[in-house]
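Rule-based calculations on the coordinates, nothing more; no lab input. What you see is a predicted model, and the numbers here were worked out from it, not measured in a lab.
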Structure 1
Amino acid sequence: MIRDLIIFDVFSLCQMGLENAEQLLEKWESVSCTLHSLLLENTKSEFSQLSRISYGLDQDDEIKLKDFTAVRGTFETEPIIKNLMQEKDRINARVDDFKKLLKRFF
């Protein structure tokens, strides 16, 4: 897939044509969204039961969870996670903006 992106080094945008440029852009969007989804899924492990193992060792489950949450936060409220969740929207917006820009040249 990365090799497909190198096509910009071989051909100029004008030689590529609108259809090929849009296909390449859609492929980039697909790969970016897939990578983003994998990254977001991986971050969930930071808030898993295994990650909470050393919090509130001598307490019941409710206290352990409160201890963990006080120190680490939650998946939904963690600022870095929120930023990652918004990144997919930014990827889609970039693609839309670039498609508009392409249409100005063709």
Structure 2
Amino acid sequence: MAEAAAVIGKTIKVKGEVTGAGNLVVEGELEGRVELDHLVIEPTGNVTATIEVDHLTVHGKASGNIEASRKVEVKATATVFGDVRAPSVVIEEGAVFRGRVQMDVGIDEGV
């Protein structure tokens, strides 16, 4: 069974550093730095932070540079401003994205 996620509710605003081995769902506001396993930003969520995660799923708003060791998913309802670095990046039709994407995959020299 998957570990339950902590939730920052719609009316909550958090400023600072959030780190740990776990999952977080943001329905409210988060500003600062995030270092977790899986971060989910819901449609009502607004995150302005440097984000370092294994997996990021954005339905709401994210501003800041993002680095994921596995995957970044930018859903159709999302707005993302910042550079993204991950081996897998999915940006759905309808999403707003402004930044650069760097996909770190093994590419043979000379290609």
Structure 3
Amino acid sequence: MHGILNRGMRTPRHLMWAVIPLLLLLPVLGMTVSDAVRWTASDFIIATLLLVTGAGAAELVLRLSRGSRTRLVGLTGVALALALIWGELAVGLFGSPWAGS
């Protein structure tokens, strides 16, 4: 874990940004295999915005924090926030006006 959270490591950061297009390919593959997956262009736009915002927030945490423990807490917070927002938009965890069906 020390290597991933190390300030001098650039590879995990590049990997984080490279994974975004791969994650966006998963629903495309799902739509080709099954009729149960139905994403529209707006779904892809929102997913891209969420993933890029999450990666940007993670990048800020890695750049601005000094200690490994601080980075771990910050990255956990970013991941939790991203998961909660995604869940709310997908299925309406909290019943907000932006909740999915």
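Assorted remarks:
- Structure from which -23000 was derived, helix-only ellipticity at 222 nm (-39500 (n - 2.57) for each DSSP H run of 4 or more, over all residues; to 500), options 1, 2, 3: 1
- Structures 1, 2, 3 were shown, and percent of Cα pairs over 18 Å apart at 56 was computed from 3.
- Among 1, 2, 3, structure where relative contact order in percent (Cα under 8 Å, 6 or more apart) as derived comes to 35: 1
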